[in-house]
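Please go over the structures that come below.
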Structure I
Amino acid sequence: MTILLLTLYILIGAYFAGLIGSLTGLGGGVVIIPLLTLVLGIDIHYAIGASLVSVIATSSGSAAAYVKEGITNMRLGMFLEIATTTGAVLGAYLASYIPATFIAILFGLILLFSAIMSFVKKNTLADPVSSKPATWLKLGSSFPDEGKQIQYGVRNIFGGFGLMSFAGMISGLLGIGSGSLKVVAMDNIMRIPFKVSTTTSNFMIGVTAAASAVVYLQRGYIDPGLSMPVVLGVVLGAVTGSKILVKANTKSLKIIFAIVISVIGIQMIYKGLSGKI
């Protein structure tokens, strides 16, 4: 296979990865890494490095729009980024010493977890009362909804902080935004409205990925020739996905998403257990 043909395959695959990632809200990493490793046979560490660069690009673009609309809680995001970046650096450091087979199995398990979480009922109610630590840190805020400003509080910041550290470590280890874990921390543990938790998670993903990418770059796992078509394809796919999402049926998307990543997750676990990755 020539370099030009390989680049074209990566570009097309990354486009569909970005499209699926945009429609599901989990980013293109959950698709692009299995594509590069299972289909094209690229070393998983280089696949993770390219995925991290694409996560930074897509997160930066969409996060700016959400911040402008006043939905993202930047103060909360900056506080929780202390946990995610610390975990991300640790995860990226450990990735060099953990066997590729174990990383593949863990990646598959995270995908299956994400499929299950897509059907869990989300917290849409806003409770204006914050816990004492959250009040002291002024983490509560408001967001626009149907022409009104909805006030909400923040609870259990220490539990959320702990899960965010784990989410950051998974992000650094696997090269994904680990958005599902971040949303679980804010939505289920800290009791933040789902609309705020998803946008704040998107804001944080780019910073988390950037922290991990530094370690991968130092270890030589970020190849510009691989990262360029991945980033370009994922960004174009994400733009297309955002336009489709407006008219798409949410229930149908959840079913398609759950089926796709479940199949990929099982395949990654099988490859990891059989030592074929």
Structure II
Amino acid sequence: MNREALADFLLRRRAALRPSDVGLSAGARRRTPGLRREEVAQLAAMSTDYYTRLEQRRGPQPSVQIVAALARALRLSTDERDYLHRVAGYSAPDRTVFTDYVRPGLQRILDRLHDSPAFVVSALDEVLVQNEAARALLGDASHLTGIERSGIYRWFADPVGERRRYPSADHARQSRSLVAALRAAHAAEGTAPRAAEIVRALAARSPEFVELWETHEVRRRFEEHKVLIHPELGEIEVDCQALFTEDESQALIVLTAVPGSEAADKLDLVRVLGTQRV
């Protein structure tokens, strides 16, 4: 760990960002153009004291997870992310299509979406980041770890829990779509193990998955219209818009409803309810 380089880099990148770059309001009493330490800490989901110690060259070595969170909070490019990992004492992450690092372009768009549920997913249907509206509608995905981060895995491994947000009439179509997306990811993965791990795990526990996997359907897209079931508000019809990265390894998903419709009113109410009652 290079404490001097780490501290200087964090300080310079923090100073280079404007609040609007990360979806924050500048406020009336801001004395410096960059972000405050507490703002970076909030974006990275860590304590302000811990972040301050890193900038003051007196903190312990941050974990890989903390470094990744700081890279996202500071909106680092891939090269800058790799540098941050190295000065923190780690090897740079593998630059495969299955990186957990949210592409800066998608992150900047997400930062500006407050009224509509929006989130970024990987090719394995892992939620990498989500806004408050998405957490209120779909639940907080940040606690998921390992193979259970994949919505594809959870759909077949825990059908009772995972499928409750979709009408039963849509389950078969959703199953086919998820398996087709997994096969596309499995082919793109090369020698990396993550998609293959999901295939092996599901093949051992889900006959439904095995049957669909053997059809060899390949498709990487999202349904343009969905019906979601909120635990308190019932069915909500939403339009689903997806913005992919160039290599289609990540997608920004935005859920909207027709203005003035019952579904739009329900989405507004979901935001009011927030995540505490979901």
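Please treat every number below as a calculation from the coordinates, not as lab data. Here the structure is a predicted model, which means the values were calculated and not measured. Cβ atoms are built from the backbone, for glycine too; each structure is taken alone.
Taking distance in nm of label points 7 Å out along Cα→Cβ at positions 135 and 167 as the criterion, the largest value within structures I, II is that of II. Could you figure out which one of I, II the value -24000 for helix-only ellipticity at 222 nm (-39500 (n - 2.57) for each DSSP H run of 4 or more, over all residues; to 500) was computed from? Value -24000 for helix-only ellipticity at 222 nm (-39500 (n - 2.57) for each DSSP H run of 4 or more, over all residues; to 500) corresponds to I out of I, II.
Out of I, II, choose the structure whose coordinates give mean count of other Cβ atoms within 10 Å over residues 79-86 equal to 21.8 when calculated. Considering all the candidates, the number was obtained from I.
Thinking of I, II, which structure, once relative contact order in percent (Cα under 8 Å, 6 or more apart) is computed, gives back 17? Derived from II, not from the others.
Given a value of 14.6, 44 for Rg and Dmax of the Cα atoms in Å, for residues 127-254 alone, point me to the structure among I, II it was derived from. This value belongs to structure II. Which structure, out of I, II, was Kirkwood radius over Cα pairs in Å derived from, given a value of 20.3? Among I, II, the structure yielding 20.3 for Kirkwood radius over Cα pairs in Å is II.
In terms of distance in nm of label points 7 Å out along Cα→Cβ at positions 175 and 207, the structure with the greatest value among I, II is I. One of I, II was used to compute percent of Cα pairs over 17 Å apart, for residues 15-142 alone, and the answer was 62. Which one was it? Matching structure: II.
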